[in-house]
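What follows is calculated from the coordinates using simple rules that are stated; it is not laboratory data. The structure displayed is predicted, hence computed values, not measured ones. Cβ atoms are built from the backbone, for glycine too; each structure is taken alone.
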Structure 1
Amino acid sequence: MSESQTRPSNFIRQIIDKDLAQGVHTQVHTRFPPEPNGYLHIGHAKSICLNFGIAKDYQGLCNLRFDDTNPEKENMEYVEAIKEDVHWLGFQWAGEVCYSSDYFARLHAYAIELIEKGLAYVEELSADEIRQYRGTLTQPGQHSPYRTRSIDENLALFEKMRKGEFAEGKACLRAKIDMASPFMVMRDPVLYRVRFAHHHQTGDTWCIYPMYDFTHCISDAIEGITHSICTLEFQDNRRLYDWTLENISIECQPRQYEFSRLNLEYTLMSKRKLNQLVTEKWVSGWDDPRMPTISGLRRRGYTPSAVREFCHRIGVTKQENTIEMSALESCIRDDLNENAPRAMAVLDPVKVVIENFNGEMEMLSAPNHPNKPEMGIRSVPFTGEIWIEREDFREEANKKYKRLVMGKEVRLRNAYIIKALRCDKDVDGNITTLYCSYDPQTLGKDPEDGRKVKGVIHWVSVSSGLEAEFRLYNSLFLVPNPAASEEISSTINPDSLTVLRGFVEASLISASCEQGYQFERMGYFCADNKDSQTDALVFNRTVGLRDTWAKTEA
């Protein structure tokens with residue numbers, strides 16, 4: 001698979017084209033502004049590809065700015081993880097990393113400017129009282145009894161807030177806009193609140209922190225952002241975005257544009273709910289391969305190009321919709337089918353003894369990719385004892401079964417034809433050892449007597465094979481929309497992870513977690529370098545060879 005080469009067209013790019021043509025802007029400057037309160041997920045990847053992709057295509061700039069105004073939920077672990085995710089996806093931000101906290105002094109000064117203009121006041125109603133006064137979607141709000149305070153009184157009280165002389169929840173700063181507005185966000189929104197929390201960038205310098213809606217637009221203006229792109233849930237907030245910039249003395253006037261967020265079946269797209277999965281230990285961490293986080297996808301074996309291609313395919317619109325999981329898996333399957341080297345692994349092994357093999361270990365050659373000779377060949381040891389998949393042998397089978405059957409033949413991949421002769425079983429009737437013969441004249445060619453052998457199975461030499469743990473991941477959730485359920489626990493798939501122990505060929509001794517492999521007939525896998533309980537190699541299944549989400553008739 002190659003990533004789409006044509007520049008995508010969408011309504012945001014059409015706006016940019018018009019702005020540039022009319023001279024509204026001479027250079028495009030976007031930003032990606034995550035809050036460092038969790039790891040990024042596939043929905044954020046869509047925003048990353050959009051903002052950084054626009055900057056790249058228009059030879060512009062894109063800032064990475066952390067919206068760090070809520071120190072109680074933020075930390076440097078999340079900051080570093082987000083930076084790694086952006087780099088992994090193949091993007092580089094303009095200049096140094098930015099933080100909203102870089103602008104705390106200027107934001108404070110703009111808040112004072114609004115107070116001096118009679119457009120902000122210190123509120124002493126409780127949070128519950130503020131909600132009651134705000135009204136409903138059908139009923140206008142009521143004015144706070146503190147709304148008519150004088151400018152001097154508000155300035156003094158705001159300074160008292162800044163000095164930490166109000167307890168948390170006892171005072172906040174509100175904009176004075178319109179309590180009868182049909183848009184709830186314009187009914188005197190809170191601009192600042194008191195928080196006695198240590199900040200990962202500013203330490204204990206501040207005990208008042210600005211709200212997102214006040215911070216975001218001013219940060220955009222300070223950085224000279226031309227097109228502030230966000231998701232549709234901020235559509236009504238655009239009114240407050242514009243109001244704030246229109247009422248402070250700042251030259252740059254960015255414009256906000258909204259697009260539909262990514263909704264993906266069988267996943268959650270809420271950092272709060274993903275954090276719940278982590279804290280309640282439904283998963284091993286933010287980078288658990290069952291998580292829709294970018295780090296989880298990376299650990300599962302997804303490639304940056306596959307994620308970028310997925311974001312390109314789903315496009316950018318204002319229409320809310322839900323994407324099928326098969327669309328994401330199709331992108332990584334296409335990528336790995338083209339680029340992943342092949343190898344052999346036996347996940348559920350049964351031993352095969354080739355009775356007429358009397359020689360020493362024989363080194364056979366196998367292509368690393370059947371359609372790409374430039375990827376080279378590898379040496380595969382062949383010995384008188386090998387492992388095959390338990391499901392690849394039956395004592396009896398119909399003609400549709402193309403693998404090994406007692407008394408019949410099958411070809412070993414890149415090796416010889418073998419014939420099943422007899423088997424040993426344990427007390428429960430499980431096969432423990434299969435005894436076969438091989439035809440030494442069939443390496444790379446059909447039998448000379450013209451007999452037809454159609455089946456091909458993979459194998460691993462017992463003496464040189466490496467012990468491995470295989471983690472087979474399925475959907476973490478049983479329902480397409482787990483977010484709609486009141487209890488996450490009721491939607492968890494108990495079979496989301498299956499662990500098998502088997503063997504891989506010797507060439508994988510140095511397998512990298514950054515390299516995907518196709519284990520022949522078993523799927524696409526990548527090495528995992530975390531959480532191994534033994535010295536065995538660990539491989540995560542990225543995706544199967546075929547689409548398992550396709551609807552089939554019963």
Structure 2
Amino acid sequence: MTTEKVTIRRALLGVSDKSGLAEFARVLERHGVEILSTGGTKAALEKASVRVKAVEDFTGFPEMLDGRVKTLHPKIHGGILARRSEPSHQRQMSEHGIEPIDLVVVNFYPFEQTVAKPNVALDEAIENIDIGGPTLVRAAAKNYGDVAVVVDPADYAALADELDSNRGAISAETRWHLARKAFARVTAYDCAISNYLGARAEGESGPLGETFSISLEREQKLRYGENPHQQAALYGNFLDIAEQLHGRELSFNNVVDISSAINLMVEFEREPRAVVAILKHNTPCGVGVADTLKVAWDKAFATDPDSPFGGIIITNRPWDLEFARAVDELFTEVLIGPDYPAEVLEFLRKKKNRRVMRFHPQAIRREEVDLKRILGGLLVQTPDLAIEDPREAKVVTRRTPTEAELRAMAFGIKVCKHIKSNAIAFVAEDRTLAVGGGATSRIDPVYAAREKAARLKVSLHGSVLVSEALFPFPDGPTLAAEAGATAIAQPGGAVRDDEVIQAADRFGLAMVFTGVRHFRH
């Protein structure tokens with residue numbers, strides 16, 4: 001890679017997103033740069049009183065085919081791709097009257113925005129596939145030793161400063177950075193096109209087509225992966241959703257836990273009261289709801305006082321000092337909230353290693369597909385956004401759930417959905433009482449939750465049992481009733497549903513079938 005600066009004498013500007021363009025063009029003009037442009041970009045620059053030369057005047061060839069062919073010309077691509085240090089290139093340029101182009105500023109037709117619109121026609125989508133733009137960008141990025149390429153308006157300000165500092169030149173380091181960014185943008189654009197078209201092959205329609213492509217920028221290198229002998233990095237826009245305010249750098253496992261915690265808390269986005277959830281190893285171990293964070297914390301912590309050590313704590317409302325002091329009494333890896341008053345943040349920052357995160361629900365795209373790595377490929381699925389209202393479920397027992405039991409079911413369904421399968425939770429309407437999950441049978445989590453509740457002297461009398469999947473045998477309701485539960489919410493659909501219902505009736509339980517399961521392997 002050349003280490004020399006490149007003085008910008010001629011630039012080609014052609015953008016769909018015109019934000020900040022006129023101001024940047026004035027900087028180029030101030031440094032004596034000749035500006036080439038076409039179509040709407042040329043008109044916008046002229047309206048801003050920037051001197052522009054039409055590409056067709058530069059090439060001697062008119063735009064044609066409704067603007068589909070504008071910059072696809074040897075005088076454009078020769079001027080971009082020619083190596084300045086190669087004598088044969090310079091000789092051929094001279095022979096054919098090709099002038100060098102030192103800067104290419106291009107962003108593409110808004111394909112992603114177009115296909116995101118509801119009921120967009122295929123013809124409209126096709127017309128928004130940019131051809132000339134990606135071709136120009138690839139050419140300029142390939143020849144970054146001599147040419148600078150800009151695909152993001154967010155780079156204009158820094159480039160303007162550099163041009164001013166370097167008397168109209170751009171450094172090799174900046175050109176190399178811009179080239180990498182340009183190729184990443186072309187890749188992401190092509191991924192969006194292939195995914196959209198692949199989902200419409202042979203009349204298909206939906207998010208999962210015949211191809212699946214993904215392109216993400218690295219946000220952060222991680223110290224190591226799930227274990228110290230593994231390498232890891234974070235890609236995408238996770239840090240737009242979870243903003244770190246304090247503490248050691250995030251680990252691989254921290255990121256997974258934070259993502260799980262936020263996904264759980266999103267289920268309570270309409271809850272007006274305070275919600276506190278404690279997670280460990282990517283699964284909830286206690287959730288409480290109350291008028292204050294401190295009381296909600298006490299309820300969540302009482303579920304399982306052993307597990308919060310080294311765990312994750314998340315809330316649905318800004319932290320207060322009373323709650324922060326209560327949490328400060330034990331060691332935690334990560335604290336998460338939608339905001340922190342200044343005095344609370346100052347208090348929490350006293351422990352230097354503890355990570356403090358602010359999460360931004362508005363940055364979450366819940367419709368994003370779920371990915372799971374397998375040998376030789378990926379499993380891709382639409383996200384599990386279902387959350388059942390027990391009032392709309394099918395009552396299958398002789399006794400109908402009371403209002404209190406229905407409220408407890410609604411709370412428990414939100415929590416149980418996020419526990420590792422096989423998953424159950426004994427709950428009241430405002431807190432978890434005992435949680436069981438990650439087992440290899442459907443009955444083991446019930447045993448585990450009962451035993452932990454007994455050891456911790458947590459009463460399950462009057463509780464509601466929620467299961468993320470069906471009970472295949474009557475032993476589930478039997479154990480639940482013996483533990484003190486009065487009602488059950490489960491998907492139903494087992495071969496022995498009749499026997500399960502009979503067992504529930506025998507103990508006077510109220511049971512509903514939601515018809516929806518939430519496996520979480």
* To do: For distance in nm of label points 7 Å out along Cα→Cβ at positions 245 and 501, find whichever of 1, 2 sits highest and give me its label.
  => 1
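A value of 9 was computed for relative contact order in percent (Cα under 8 Å, 6 or more apart); which of 1, 2 is the source structure? If you can, show how the numbers build up before the last one.
On the way: 1: 12; 2: 9.
This figure was derived from 2.
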* **Structure from which 0.15 was derived, FRET efficiency 1/(1 + (r/R0)^6) of positions 29 and 229 (r between Cβ atoms, R0 = 41 Å, to 0.05), options 1, 2** => 2
* Structure fact -> Value 6.4 of distance in nm of label points 7 Å out along Cα→Cβ at positions 45 and 325 was derived from the coordinates of, among 1, 2, structure 2
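If log10 I(q)/I(0) by the Debye sum over Cα atoms at q = 0.13, 0.14, 0.16 Å⁻¹, for residues 277-468 alone is computed to be -0.87, -0.94, -1.06, which of 1, 2 is the source? It would help to have the intermediate numbers written out before the result.
Details: 1: -0.87, -0.94, -1.06; 2: -0.79, -0.90, -1.13.
Among 1, 2, the structure yielding -0.87, -0.94, -1.06 for log10 I(q)/I(0) by the Debye sum over Cα atoms at q = 0.13, 0.14, 0.16 Å⁻¹, for residues 277-468 alone is 1.
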* Name the one structure among 1, 2 that helix-only ellipticity at 222 nm (-39500 (n - 2.57) for each DSSP H run of 4 or more, over all residues; to 500) of -7500 was derived from. => 1
